[in-house]
Structure P
Amino acid sequence: MGIRLLGELGLFAAVRRILLYQAMTVVAISSLTLVLMGTAEAESVLAGGLAGFLPNLFFAAKFGRSNPKRTAQEVVRAFYVGEALKLLLTGSLFVLIFQIPGISFMPLFIGFVSVIMVFWFALLLRG
């Protein structure tokens with residue numbers, strides 16, 4: 001997913017940048033795991049990374065667009081609804097992932113946590 005496609009979604013520049021960094025993190029860590037540990041672990045890292053990335057992409061696409069006509073209350077309500085849906089989607093993805101035979105749990109969670117950390121580091125480094 002390129003930055004151009006993210007721009008076409010009408011997302012804020014900071015949101016686009018975080019999503020791009022998260023996608024790059026998933027690819028980089030999965031690739032590194034493939035080289036160092038093998039296919040099964042790389043697939044687990046990829047699954048965990050996607051379980052973190054896809055809900056964020058959904059949230060950003062659905063609720064991360066600028067709309068000057070929305071009131072502050074509408075923005076807050078949309079944020080809470082979006083977060084709730086994001087949590088449900090994340091949980092659903094993990095339920096599906098746990099059905100995959102041969103999934104490696106540690107690499108799975110490393111992939112997931114790595115994607116989440118991108119968001120937290122972006123917030124810390126923002127200022």
Structure Q
Amino acid sequence: MAKIEDTGKVWFPGKFSPEYAVRVENLILVPGCGENDAIHCRVNGNGLYVDLHDAKNGRRTARRFPLDLSPSTPAALFNGFEKTKHADVLVVTAKDNGVEEHSIGGEDYLRKSIASLDSESFWELLGFRISGD
């Protein structure tokens with residue numbers, strides 16, 4: 001079964017700062033974390049499930065990255081990776097076709113007590129069925 005092998009940051013040409021990335025087997029995925037986001041990632045079946053929670057601004061986003069997507073965005077492994085050799089790579093980003101995304105913010109965030117949910121419950125609320133490992 002696939003699992004998260006390493007995490008770190010990647011640098012995109014022309015960008016001012018690096019972005020958080022996750023390596024699952026040989027695939028580098030960039031979840032698209034915001035500045036205030038707390039992040040929780042989990043591999044389940046053929047997908048990386050990402051929970052991005054910006055409590056400060058009252059927004060929570062769930063993303064599912066299918067692990068069979070083809071990476072197409074050039075980047076360089078920047079820092080933080082401990083089990084992955086520095087290299088120029090192609091990555092999958094949150095903007096790529098095939099990545100599913102659902103967000104809850106504003107009054108729904110408050111009314112549904114989204115801040116108090118664990119990641120599993122949040123993903124299930126949005127229709128992502130997560131089963132045990």
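Computed from the coordinates by the stated procedures, all read-outs in this text should not be read as laboratory data. Please read these numbers as outputs of a predicted model, since none were measured by experiment. Cβ atoms are built from the backbone, for glycine too; each structure is taken alone.
The figures follow:
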item	result
Given -27500 for helix-only ellipticity at 222 nm (-39500 (n - 2.57) for each DSSP H run of 4 or more, over all residues; to 500), calculated: source structure among P, Q	P
For mean count of other Cβ atoms within 10 Å over residues 40-47 computed as 16.8, the structure of P, Q it came from	Q
Top of P, Q by distance in nm of label points 7 Å out along Cα→Cβ at positions 16 and 48, largest first	P
Relative contact order in percent (Cα under 8 Å, 6 or more apart) derived as 38 - corresponding label from P, Q	P
